[in-house]
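Asker: What follows are several structures.
Just so it is clear, none of the values below were taken in a lab; they were calculated from the coordinates. Since we're looking at a predicted model, the values are computed, not measured.
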Structure 1
Amino acid sequence: MSSRLPPLNALRAFVAAARHSSFRLAAEELHVTPGAVSRQIRALEDFLGLALFDRRQRRVRLTDVGARYFTRMADLFAEIQNATDSLTEGSGRRTVHLDCIPTFAMHWLLPRLPLFQRSAPELEVSLFTAPDAIDLTRRFDYAIRRDPAHFAGLKPLPLMPEHCAPVCSPSLLESASLREPADLYDQTIITIRVRPDLWSTWCTAEGLELQGFRNRMEVDHTYFAIQAAEDGLGVAVVPLLFVERQLATGRLAKPLGPRSVVSGHYYLLESRQRGRTEAPRFRDWLIEQASTTD
């Protein structure tokens with residue numbers, strides 16, 4: 001095999017396709033066509049003299065050789081990103097990079113970030129949000145995830161449990177008699193397409209049948225369910241840490257009082273990338289904030 005370096009564009013296409021297990025999604029990330037991605041990867045395979053993907057049955061899957069190559073390439077691309085970011089950050093304020101679930105960042109992290117900025121004015125926080133698996137080729141110090149399938153092989157540190165409970169608008173609470181869990185059978189329930197586990201987990205804990213709810217409204221994401229509940233469209237079961245402000249200001253109410261159900265856990269995951277010296281202080285602050293979350 002030639003000792004020349006493989007073409008960089010072909011490596012980028014390979015890393016993106018391996019990360020997504022899809023030429024189409026890699027093409028969307030790189031703003032090219034799937035055919036272009038396929039040609040780049042074929043050129044890389046010809047250069048190496050090795051098959052990196054198994055393309056049978058209309059699917060693309062890394063071969064054993066491809067999987068080993070991807071692990072090394074992902075680390076190298078992360079190092080390139082680190083080196084580039086270090087140059088652009090210059091000698092000014094240092095930056096902590098966090099990869100976080102969007103809804104968790106919106107409702108729990110962002111309201112608390114001013115506290116960190118006041119306690120550590122010499123540090124900046126660079127926030128990247130993603131709902132799926134951690135991208136190991138992207139520079140980050142820490143990531144926050146709930147689903148173990150999204151840990152990308154990193155060791156998780158328990159951060160906090162997630163408690164869920166029904167919430168609704170104060171006006172709906174005033175107009176309906178809601179004292180026991182079974183009273184919700186007469187209400188419209190707001191379900192969340194990306195979190196079907198919330199209502200089912202709560203119903204199981206309260207001894208109710210989810211099929212017993214006749215009137216339903218389905219939305220895509222948690223923040224839509226929260227807004228729909230605020231607008232009086234029905235009752236939503238949501239993680240309570242996402243509605244702290246709404247409950248505190250009276251925009252939402254808990255019709256069944258303080259009772260709640262554990263619906264999952266959030267975890268802190270540490271990057272294996274080298275040269276991350278600003279992370280421990282931010283990590284300790286996150287852990288402290290999580291410990292004081294009710």
Structure 2
Amino acid sequence: MENERLGILLILLGMSLFCVQDIFIKLIITNTSILQILVFRAILGFILLTGFLYLNQKRISYKSNYPFIALIRGTFFFLGFVCFYISLTKIPLAEANALFFTNPIMVTILSVFILKNPIGYHRILAIVICCVGTLLIVKPSIHNFNWYILLPIFTAFSYSISMILSKITSDKDNSFQQSFHIYLGGVILGSSLSIILINQSVSSSPLFSILSIKWNLTDINIIYILIIIAVVGTAGIFCLVSAYRIGSPSANAPFEYVLLIYSLISGYIIFNEIPDIFSLTGMGLIIISGIYVFVRESLKKRLIATIKSR
């Protein structure tokens with residue numbers, strides 16, 4: 001029980017750190033390259049993780065036993081969060097995070113096709129609830145539809161793909177190796193895409209215009225903020241890894257939704273963002289569907305364990 005409480009506290013701390021990271025990114029994203037943010041965060045995260053392993057006398061390994069899968073996973077992870085940060089320039093922080101939290105449902109759906117996991121009517125109900133919540137936030141319309149609101153949904157999809165691939169490779173690649181692969185993918189892909197977008201014919205597209213913003217390497221205030229983003233983001237990841245190592249996933253996972261509360265408060269105070277009643281209702285439905293999946297999965301595992309113990 002004590003471990004579960006500590007795990008929950010680490011989840012709450014990790015989510016608060018992610019919220020701080022998102023706030024700083026949203027503050028500078030209109031005049032700073034998203035790719036610079038991602039590359040800088042990946043480099044510093046790589047260094048911090050290496051230092052953490054060295055100080056704790058743990059084995060440091062950058063290679064993967066599944067190099068092709070690691071490449072695909074790193075690519076999906078990178079592209080997903082590029083889309084997420086682009087969306088922050090056009091939609092409220094809370095709505096972006098709410099749509100990202102559709103990922104537990106997407107993991108459920110994708111697991112059926114990739115991992116061949118069966119799906120029962122309880123999960124189908126959760127999927128329906130999540131879809132209704134998503135539609136309330138997206139509010140599809142023929143006229144004046146904000147296409148940027150679809151980007152966090154793609155982030156949830158790409159993140160889900162990345163997590164499923166992590167499950168496939170977890171028998172030989174540990175969580176630290178998998179983190180290194182994501183950081184390495186961020187450095188390589190972010191730098192390469194920056195070079196490609198020097199071509200004005202590519203960056204003329206409205207979707208890519210924000211990606212073509214030049215890197216800012218002279219403004220010391222921007223550099224300080226990038227360091228804060230990298231340190232806070234990496235610390236948040238460590239909190240989550242530690243929480244799931246110490247506590248129970250079924251106890252920890254529902255508390256990740258506290259990020260939505262943080263986002264609502266910070267969005268209102270800092271960015272004067274006030275979601276409408278439809279978006280708030282949609283957020284509530286997405287939270288309910290996600291927690292329902294976690295709780296149902298926990299009860300199912302306990303039932304199986306009870307049956308086996310008899």
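Asker: Of the structures labelled 1, 2, one was used to calculate helix-only ellipticity at 222 nm (-39500 (n - 2.57) for each DSSP H run of 4 or more, over all residues; to 500), giving -25500. Name it. Walk me through the numbers on the way to the answer.
Answerer: Working: 1: -12000; 2: -25500.
Checking each candidate, the match is 2.
Asker: Where does the value 20.4 come from, among 1, 2, when Kirkwood radius over Cα pairs in Å is the thing being computed?
Answerer: Values: 1: 21.9; 2: 20.4.
Derived from 2, not from the others.
Asker: Can I ask one more? The value 42 for relative contact order in percent (Cα under 8 Å, 6 or more apart) was derived from one model only; which of 1, 2 is it? All intermediate terms of the calculation are to be shown ahead of the outcome.
Answerer: On the way: 1: 20; 2: 42.
That value comes from structure 2.
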